[in-house]
Structure 1
Amino acid sequence: MALMTHGRGPVDPWPLFGWMRVVMWGAIGVLTWMLALTGSISIAKRDMLTWQPEQIQTLTLLIAYSQALNVALFVASLIVSARITYRTMSNVHRLKGSNGQAEAAWSVAWYVVPVANLFMPPRAVQKIWRGTFGDGDEAERRSALWWWWGCALISIALHQLQLRASPAIGLIPPEIGDIANPASYAFAVAGTLIFLRVFRRIARGQSLLIKRAAADVF
């Protein structure tokens, strides 16, 4: 396998994965905290009727700060995930001697295309997986991709359910929202862990491929 010249050749994704791992573990920590917080609130909801205004205000601020941190880390996770998805898809093509910038761009853009964003993102990652590992034993483990995407979709659906149970909307009983809210964070934690594991294997696999290709040159 020939290694192309610098600038057009494949780029080792392992250093980028290192940044992704830091951001993702931070996000997992906050999601776990939100799971514990929302779960505790759901359990103690009846007792809160006897709370003092100061206690309610403190809890409200805690939730607000936690949500702000959660959103910040979610955005950071999206950025690093988009970068490593683009890079690894580009590498799949460049290791084969083709350009593939358009498909690499689409592997990220699918997330914001209505309807297609329900099934195309995991297909793009599946193509990266196949392009990295071929048809060997490692390729048979790609079922984790669908576990990741399933957890992500369930988490989003549960979050939407919780929003519809909020007092401001009130389309469904609030008791359902009390269950859906912590459950959405539980599935988000599971999905993030699987996603991190999938790209750890992809980044490591491509890093080895690039190093072997560079060794062949010399």
Structure 2
Amino acid sequence: MIKYAIQVSGAPFVPINGWSTDPEAAIAAVHQTSDYDLLVWEPVTDQCRIYAQRDLADLGERVEHTAYAKLLARLMTIATDPQLTHQLKSTWYLVIDLALLERQSLLNTAAALVTVTVQAQLPGITSRELRGLADQARCWLVAAAVTPLQLVATPQPLKNLLTYLSEQPRKLAVCQSERATKAWRLANDALVLNQTPILPQRLQFTSAWTLFKIADFEQKNN
């Protein structure tokens, strides 16, 4: 079973507290200060990892003026007031952060952004339904031959996709593919990071483990 601890930032894997199978205390510690890294140890394989937490200012500068930032700006112009909850905006920012770190395509990023927007309207949505939404969003963009330039030049493709997914019967939001698509992985990780408590074992991307501190900030300040 995976175990968690913290260390002083930059140390060569030197835990400063006891190991725990519950990640909550270690994640809470990295939330509180930038002085700690998260340590993860898998005793069975003896695999050890250090997750230094990303700096918000640095990541913000990297996102600014990118196509990801323009894509988010387009989405913000079409989301209605009831949709623009604190929780949803935080999730949007985390999708963009993950997309930048994972160098995801704009189509995958757009599909993930619309997916988390639609899921916010579906109480009790299951993991299977979330995967279905993300797969449908990605397929719709491909079938409509939407280009990356169109996604940042006009909000119309996002508006059409948002309307399509929002109005379809919920029973259609089921996963048709056994493969975990990158659009779903982006949406999933952003939602996991925006939950309390965070369940890191559900994360798909390695870079998501470096965003615990930023996720905490987004939750408290958006």
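Read-outs throughout are calculated quantities, based only on the coordinates presented, and are distinct from any laboratory measurement. Quick caveat: nothing in here was measured; it's all calculated off a predicted structure.
Brief remarks follow.
- When relative contact order in percent (Cα under 8 Å, 6 or more apart) is computed for each of 1, 2, the largest belongs to: 1
- At a computed -16000 (helix-only ellipticity at 222 nm (-39500 (n - 2.57) for each DSSP H run of 4 or more, over all residues; to 500)), which of 1, 2: 2
- Comparing Rg/Rh (Cα atoms, Kirkwood Rh) across structures 1, 2, the highest figure comes from 1.
- Structure (1, 2) behind the derived value 6, 26, 26, 17, 14, 9, 2 of P(r) over Cα pairs in 5 Å bins from 0, in percent, for residues 103-142 alone: 1
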